[in-house]
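I've put the structures underneath this note.
Read-outs: derived from the displayed coordinates by stated rules, not from any lab. Source: prediction; values computed, not measured. Cβ atoms are built from the backbone, for glycine too; each structure is taken alone.
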Structure 1
Amino acid sequence: MYEKLVPLALVAALSLPASADEASVKKAVEGKLERTVTSVSKTPYLGLYEVYVDGQIVYTDEKVTALLLGSLIDGKTMKNVTDERMQKLTAIKFSDLPLALAVKQVRGDGKRVFATFEDPNCGYCKKMAKEIAKLDNVTIYTFLYPILSPDSLEKSNQIWCSGDRAKAWYEWMVDGKAPGGKGDCDTSAIKKTIETGRKLAINGTPTVFFSDGERIPGAIPMAKIEQKLAQTQGK
C-alpha cells in the first residue's frame, strides 16, 4: 500500500572527504538516489545522519558508505526515534488544508475534528470507515484521493457529483452501495485534491491528519483515533 524508497539496507560506496558535513551528505545522497533530499541532520547515535527524502527517513554515515531504511531505537529509553521524528517532519498546519475540497461529515456537536485522504477502492480505507462510523461528536473532512486505479477516479467523481456527498461516501465505503452520481459535474476539486496530496507527499491511503497537525498513515484502530481526538480536542 505504501511505496518503498529503498531496501532495508543499501550499500553504496562513495568517495567523500573524511569530514563531511550535512551539505555534502545531502549532495551525495541526492546523487546516489537521484531524488531531492528535503533535510539532513546529525543524530546523537553512532555518528549517523538523518536524511529525509520522499517522505521517508534514511540513515547514513558521514562518508555515505551505506544507506539504512528502518526504525532507529534508543538503546536506553527504547523509544522509537524514527517514529518520533516522522511525526515532526510530516506534521502540517491543519488550517492550511483546503477543507472546501473535502467531503464533510458532522455528527453530534462536531467538536472533535480530523481529516482523511482516501481512495474509494482502498480496502484499508473501507476497514477504517467502518470504525469511524462508530464515532460521535466529530467533524470528518474526507479528501477523495483516487490514486489506485482509473475506476477510483470514476467513483470519486460520482461521489462528488452526488446530491449528498457524505451519504454517498458512507454508503459506498460502509455498505458497498454504488454511488448514484453521474460524475458529470464540476470535478475540479478532485484534481486539486490530487495536487494537494502530492505536495504533502501522500503516497498511500488512508492517511489521517489530526487537528494538531500530526499525520498518521494507514488504517487506525478505534482506540488510537479516540486517544488522538481526546488529546487534540479544541486545537
Structure 2
Amino acid sequence: MSFPSEFLDRQQAYYDARAPEYDDWWERRGRYARDPESDAAWFQERALVEGALAKLQPHGRWVEFACGTGNWTRLLARSADHITALDGSAKMLAIHTRRLPDLPIARRQVDLFEWTPDTRYDGAAACFWLSHVPAERLLPFLCRVRAALHPGAPLFLVDSRREPLGAPENQPLAAEGEVIAERVLNDGRRFEIVKIYYAPADLAATLAQAGFTADLQETDRFFLYGVALAR
C-alpha cells in the first residue's frame, strides 16, 4: 500500500497535537492506565528494554530518529559523547529541550522520510518509529541509516507488539493485517496513522537487506526490541 505525502503530513500533524500528552502513554497515566496487573507488566517489560539499551553502553556520537520527548535520549546521554536528536515535530522538540537542558545534544527538526545522512555515527536508535514508516519506504530508510553508521556500529530498536492493553480503551486495535490505525487524543480528536506490527524475523530480514545483522526479540506482551549491527 502506497501512502501519499498528504497522509504522512497528517500523521506528522497528529504527533504535533499529541506532544503535550505523549508521555501519558509511556507512564500509563490517565486513560492509558489499565488494570494493575497489566500496568505492572508494562513497567517490568519497559525496564527490561531500557536495560538492553544500557547494556550497549552507547559511546561516541549517536543519532536518534523520532526522539520525541526524550525518553530514550535521556538513557543514551548517560554514556554517549554526543547525540543528534531528530524529529519531525517542533512541539516534541520543544518538550525535549525543556526536559533535557545542558546535555551534549544537537536537536534538528527534519522530515525523517526525506532525511539523508551528512556524517557518520558510532550508533543509532529508532524507538517506536519503524512501525510508522510505510512498508515501501522502510528498506530505503534503513539503507540511509546504514550509510550513516560506521561498520560494526549498533542500531538499537524498540517498537510495539500488537497488544490491546498497550492502548487506551477508546482506541481499539486495527484489524489483523491492517496498516492504518486510528488514534484518539485526550480531547477526542481523531487521526489516522501508519502502524505496522512487525514479527522479529520479518524485520530482521529487511534489516539484512539494508546491510545489518539483527538480533531481535519480544517481551512477553508489549515490546519488540533488539540490536542490528552495521556490516
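Figure out for me which of the structures 1, 2 the number 7, 29, 29, 20, 12, 3, 0 belongs to, where P(r) over Cα pairs in 10 Å bins from 0, in percent was derived from the coordinates. Answer by label: 1.
Using distance in nm of label points 7 Å out along Cα→Cβ at positions 24 and 40, single out the structure from 1, 2 with the greatest value.
2
Identify the structure, out of 1, 2, from whose coordinates FRET efficiency 1/(1 + (r/R0)^6) of positions 48 and 168 (r between Cβ atoms, R0 = 30 Å, to 0.05) was calculated to give 0.05. Show your work: numbers first, answer last.
Details: 1: 0.05; 2: 0.85.
Going label by label, the one that fits is 1.
Computing FRET efficiency 1/(1 + (r/R0)^6) of positions 136 and 192 (r between Cβ atoms, R0 = 25 Å, to 0.05) across structures 1, 2 gives 0.25 for structure 1.
Computing distance in nm of label points 7 Å out along Cα→Cβ at positions 72 and 112 across structures 1, 2 gives 3.4 for structure 1.
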